[in-house]
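Undergrad: Each structure below is given as C-alpha cells.
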Structure 1
Amino acid sequence: MSCPDLGSNERVTNILVVDDSITTVELIREAALAGRGEIRLTVAYSLAEARMALTRLQPDLALVDLVLPDGSGTELLSANREEATFPIVIMTGQGDEMEAVKAMKAGALDYLTKSPAFLADIPAIIGRSLRTWRYIVERRQAVKAVQESELLFRSIFNFAPNGMALISPEGVFLHVNPANSRLLGYTAEEMLRMKVRDITHPDDRDFMQTAYDELLSGQRTIVEYEKRYLCKDGSILWGHVTVTGVRDDAQKLLYFVAQMQDVTARKQAEEALRQSEERFRAVFNTAAAGIVVVSPEGKVLQANPALCAFTGYSETELMNLTIEDVTHPEDRQKTVSNYDCIHAGEKETIHYEKRYLRKDGRVFWGNASVACVTDAEQRPLYCVGLVQDITERKQMEEDLRKANRELDAFVYTVSHDLRSPLTPIIGYTEFLMEQYRDNLDEQSTHILTEIHRQGHRMLSLLEDLLSLARAGQLERPDEPEDCCHVVEEVVAGLVNQIAEAGVSVQQEQLPALRVPKTLLVQLFDNLIGNAIRYAGKAGGTVEVGGNRSGERVLFYVRDHGPGIPAGERDRVFDLFYRGSTGANVAGTGVGLATVQKIAHLFGGRAWVEETPGGGSTFWVEMIDAVKPQ
C-alpha cells in the first residue's frame, strides 16, 4: 500500500473524518486545507455513514471520534490489526485518555485530544500519521516477504525430490529433508547424529573433505562434484552434490547448504556403456572377420585389423577412401543400391556377396552384412559392415561347378557312346531267341535270356545317367507348370507297373511352379515309380500331394511299404545306392539321385521320412522364383 506525503503534489490525499460535531469537522477542514498539499475530505457524522463511505472509497487516513451517536469509533478498527488497510487516528475529548489507549491496543494508529492545539496542528498530525503508516506498511511487507520466503524454502526443502541438508562447519548434519532420508535409508533423527564423512564412501572422503575445506576458508563459494554414498542397507548410491556456505555479516561461516541428486542410474548406464564399448573394441580389434564403419556418404570412418589385412591398406589409408574405392567395378552399382536401400529404412540389414579390390590390385570375395545406425528421427548416422573373406569358398564352388560340368559331359558322352553298341546286342539276342528257339538247349536259352536282361538293365542305367546329366541344363519357363497335369501324365505312363504291382495312386491338389516340365516329369516319374516298386503288398496306396508357402513349394510322394531303415535314409539319394530293401527290386540307383539334383538346381532339397504306420514319405522342396531377366 502506498502512503502519500502530505506535502507532495503527486496525488490527492483522501482523508475520512468521522465526527458528529459539525463545528469540529469544519475546524478540521479549515486547518487541513490551510496546509501544504491537496487534500480531499470525506465527512461522516455516524458509524453508519462511515461504513457507507468506506464502501465507496479507500482513505489514506481516517480521523475518527471515539464517541459517536450510534456507537464507538473503535468499531471501525479491523479485527486483525495486521489486516488493516488504512490507518485510523482516534479523537477523544477531555478525560477519555484511558479509552484512547485501549483503542490503540486494538489497532488505532494514534489518539488525539480535541483541543485548540490539536486543531492548529492538523497538517503536521496528518503528515506524521501518514509517515508512520508508510513505515508500518513497509515493515509489514518485509515481514510478509520473509515469511513467504521461509515458507517457500520450507516447501522446497520438504518436498524437493533431491536430498537437501544443512551441515555445521564441523560436518555434522543440522537438518535433512525427507528426500535425503528416502534416498539413503536413514531417518532424520539418525542422520542428525552423524557426520557427512560417515555416509561417504571411503574412497571419496579425501576429495570431499578438500571441497569442504575450500568452502570453509572462503577459497571457493560453491563446489560441485559426484561421490558415492553409503546407504543404511549397505548399498551404494551415486550422488551429484552441490554445496555452498552461508555466512553472517562478519563473513563467519554459519553452516553449509548441500543438495544431492541421485545419479546412480546414470552412473550405472555410463559404466555399462563403458564396458560395452570395451567389449566392442575387443571384438572390433580381435575379430577374424573384417569390420568397417561407413558414413552415409560412403566414407570409411573406422576399420579393424582384419579388414586392413583383407584389403592390404592401413586403417589411415582406408579412412581416406570410400567403400566404392575398395569395391570391384562390376559390383559397385550393387553396393550403392544396397546402401541406398538400408539408408532409406527399407531393410534393417542386408547380406550379399561382392568382390573387393586389394591395395596390390588383387581381387578377393567377401560376404558382407551391413546394418544402419540411426538417430532419434531415424536419420542414418553410419553403417556397420561385417566382411568375411570367402575367396577360398568361391574358388571351391567354381572348381566344383567346373568338375560337375566336366562330369556331366563325361557321363553324357559315355552313356551316349555306350548306348549305341547295346542296341544291336539286344537286337541280336532277340533275333537268336526268336529264330533258333527250337534248336537251343536249355542252357543256351538261359544264357541268351540273361544277355538280353542284362542288356536292357544296362540300357536303363545309361538312360538314367543321360537324364541325370541333362538335369540342370534347362532354364525356368516364363509361366508356371501345372503339376497336377504333370502327375496325371506320369501316372498314365506307369499304368502297366501300377496294375502289375496291384496298387493305386491317390493324387491331391498340387501347386504350380516355374520349373521346366521335362524336369518335373523326371522328378515325379522317379518318385512315383520308386513308390510303386516299394509299395508292398497288393492293394496298397501311393499318395501324391503338395502345398505352397510364399515362394516355397513342397511336394510329397508317400507309400505304405516296408519303409527304409533309419540308418539308410540319408544315403538313398546317393548315386547308385539302393539300400538293403532294394536288393530284389528292379532299379539302377540313379532315379533318387536325379530327384535330389533337380531339387538342388531350384534352391531346395529332397529327403525321406518314415510314414506313420509303415512305409516311406519322400519330400521335395523347391523355390518358385520368377524367371531372371
Structure 2
Amino acid sequence: MFAFFESRIRPTASTGPAGSAPPQSLLGFYWHFVGQTRGLFGLMFLTGLAVALVDTLIPIFIGKLVRLMESADRVTAVEQALPMLLGMAAVVLVLRPLALMTDSLVRNNAVVPGVTSLIRWQSHWHVVRQSWPFFQNDFAGRIANRVMQTSNAVRESVVSSIRGVWYIVVYGVSALVLMSAADWRLAVPTVLWFAAYVLVLRHFVPRMRDLAKASSELRSAVMGRVVDSYTNILTVKLFARARDEDAHVRETIDEHTVAIQAHMRLITRFMTTLSALNALLLVSTAAIGIVLWGRGAVDAGTVATALPLAWTIANVAGWVSWEVTGIFENIGVVQEGMETIAVPHSLTDQPGARELEVGQGGVRGEVRFEGVTFTYGRQDGKRVLDTLTLVVKPGERVGIVGRSGAGKSTLVNLLLRFYELEGGSVRIDGHDIREVTQESLRAAIGMVTQDTSLLHRSIAANIGYGRPGAGREEIVAAAKRAQAHEFILGLSDWKGRTGYDAHVGERGVKLSGGQRQRVAIARVVLKDAPILVLDEATSALDSEVELAIQEQLLGLMEGKTVIAIAHRLSTIARMDRLIVLDQGRIVEQGTHAELIALGGHYAALWAHQSGGFLAEDVAGPAVSSAAQAGNVQPQALLDPGPVDEMRTAERAEPDVDAEPAPARN
C-alpha cells in the first residue's frame, strides 16, 4: 500500500514541461510545478472533502443521541434506533478512520516526498544551467538555500490551502445548511462570523505575506554570508579575522531578528483577533439556541447539534488560521525563491543548434577570432577586447602573453562561450560557436586553470570527470601521465578510504595546490579533447614536478590545437607562436626568438623576468645585458637545456603583471 502511493511520482524522471522555464508570475510559477501532479492534488482535494463531510456528521450524531435520550420509553426507543446507532458506529469506527487514512496516504506518502523532490530537482536542473556570471553575482549558499526552501514552500502552501481552507469551507457551509434547516436564526452568528473572518484575513494576510518575504530574503542572506565564511575559512584563519566575520554575519542576523519580530507581532495580533471572533461565535450561537429552546421553537437535540458545530468551527478556524499564516509565509518564501529559480537563462543555445564535431573535412581544431569586441557590459564602453582578430591553425601551439587586464582570460572565456560576444565572431573549424550547443563546444576543449577546485568526491571520480565511463585503468594511466599516481597511492581520508577511493574534501581542500593541479591535469589528459587551453597550468607545482609534467604536456599537445596563458614566460617559450596582448589588442606576435629580436613589449617582459638572474646564471653578464637589450641571438637563452631552463625560471618568479623594467644598455 505504501509502495503504491510512494511510486505515484518519479521526481527525477522529468526536467519539467517541455522547453519551458519556471514562469516569473506567482500563479504561473505555482502551476508550473503543481500542474505536473494535479491528479494527486485533485485526489487530496477529494479526500479532504470526505474528511470534512464525515466530521460534519459528528455533531448531527450528538443531536440525535440527545433526542433519543429524551424518550420516555427508553428500551423501545433504543430498539427502534438500533439501525441508526449501528450506522453511526460504522461511520465513526470505519468510515472516518478510512477517510483519514486515505487522506494521510495521499498527502504524506505521495505528495510530501514526491512533490518536494520533484520541485527541488527541476529547480536545481534549471539553476545549474545558468551562465557562469549568474553564479558569480550571488552567494552560492543563498542560491542553494532558495532551491531547497522553495520546494517545501510550494508544497506546503498548496497542501495547507487544500487541508485548511477547503476543510473550513466544506465544514462551514455544511454547518450553515444544518443550522438553517433547524432554524435560520441559529445560522446568523455563523454567517456574521464568516463575514468578519474574511475581513480579518483580507487585512492581515497581505501584510503577513510581505513580512514573510522580507524575512525569507534575510534568512537567505544569513545563509549566504555564513557559507561564504565557511568556504573561505582558510583566508579567515590566515588573517585572524574571525571577529570581522562575526560582525559580518551578526549584521544580517540582527536584521533577520527584527524582521522575524515584526512578523510575529502581526501573527499575535491576528490570533488575538481571531480568538475574539471565535468566542463571539460560540457565545452568540449558545445564547440564540437557549432563547429558541426556551420559547419552544427548537428542541434540545437541535441545540445540541448547533453548539458542537459552532465549537468545531471555532476550533477549526484557529487551526486554519495557522494554516493560512503558514500559507502566506510560504508564499513569501516562494516569491523570494523565484528571484533565483524563475530567472530565464541568459546564455542559451540557438534554436536548432547542432553538435560541434571538430575535425570534419580534414581540418582539426582551427580556432579563429574575427573582429572580437567585448566590454563586459561596461557603461563607459571601455573595451577589454578591441576588434581582435587571431587565427590559431590546427595543431598549432600558441602562447598568450600580456599584463593583467590585457584580455587574456577574457579571450579564453569567450572561446568557451561563458559570455556572449558583443561584436565579431569566434569559429572552430569554420563553425560559429553561437550556432553549436554549449555542451558540445566545451566537450571539444580541455582546460587546466590556475585556480583548480575539485569536487568533494573520490580522486577516481574527479579524474574520471574528464571522460564519463572511463575505466579504472584509464584513470590510473592519466594520473601517471600527470605525475599524480605516486601521491594518490599514499592518500587516505577521514573514513578510511585510500588511494583512488579517497575523497578530497570540498573544493579539494585535503590536497595541496600542486596535488590539485596534477589531478586537474590528469582529468584533462583523460578527456583528450582536440583543443587544449592551459591557463597557468603548472603554476602551483615545484620545479622538479613541473619539469616532469611539462614533458608530459608536450606529449599531450601532439596533434592538438593549444592556447596557453602564462605569466612565467619560460613555460611558453617553446610554443610555435607567441601572442602579446595589450589593452585588448594584439601588439606583437611571433616566435620567442623573433619577439626577443624585435625588442618590444615581449622583450621587455622577458628582460624583467630574466634580467639579473636567468641570463647571468646561464650565459654570464655580457649575454645578460645583450639579452635584455634584445641584441643577442635568443637561442643562446633557450639552449641551456630544459632542466636548466625550468630551474632558473623557477628562481625568477616576478609576475609579468608588474610594470616591466626598462632595458639596460
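Bear in mind these aren't lab numbers, they're just calculated from the coordinates by the rules spelled out. Treat the numbers as computed from the prediction; the structure is a model and nothing was measured. Cβ atoms are built from the backbone, for glycine too; each structure is taken alone.
Undergrad: Can you say which of 1, 2 returns 19.4, 69 when Rg and Dmax of the Cα atoms in Å, for residues 381-420 alone is computed?
TA: This figure was derived from 1.
Undergrad: A further question on this structure: Compute FRET efficiency 1/(1 + (r/R0)^6) of positions 109 and 341 (r between Cβ atoms, R0 = 25 Å, to 0.05) for each of 1, 2 and report the one that scores greatest.
TA: Ranking 1, 2 on FRET efficiency 1/(1 + (r/R0)^6) of positions 109 and 341 (r between Cβ atoms, R0 = 25 Å, to 0.05), first place is 2.
Undergrad: With Rg and Dmax of the Cα atoms in Å, for residues 29-332 alone coming out at 38.3, 121, pick the structure among 1, 2 it was computed from.
TA: Of the options listed, only 1 reproduces it.
Undergrad: Using the calculated result 2.5 for distance in nm of label points 7 Å out along Cα→Cβ at positions 77 and 189, pick out the matching structure from 1, 2.
TA: 2
Undergrad: Where is Kirkwood radius over Cα pairs in Å largest, in which of 1, 2?
TA: Largest calculated value belongs to 1.
Undergrad: Assign the value 6, calculated as relative contact order in percent (Cα under 8 Å, 6 or more apart), to the correct structure from 1, 2.
TA: Structure of origin is 1.
Undergrad: Determine which structure produced the value -13500 for helix-only ellipticity at 222 nm (-39500 (n - 2.57) for each DSSP H run of 4 or more, over all residues; to 500), calculated from the coordinates; the candidates are 1, 2.
TA: Computing helix-only ellipticity at 222 nm (-39500 (n - 2.57) for each DSSP H run of 4 or more, over all residues; to 500) on every structure in 1, 2 gives -13500 only for 1.
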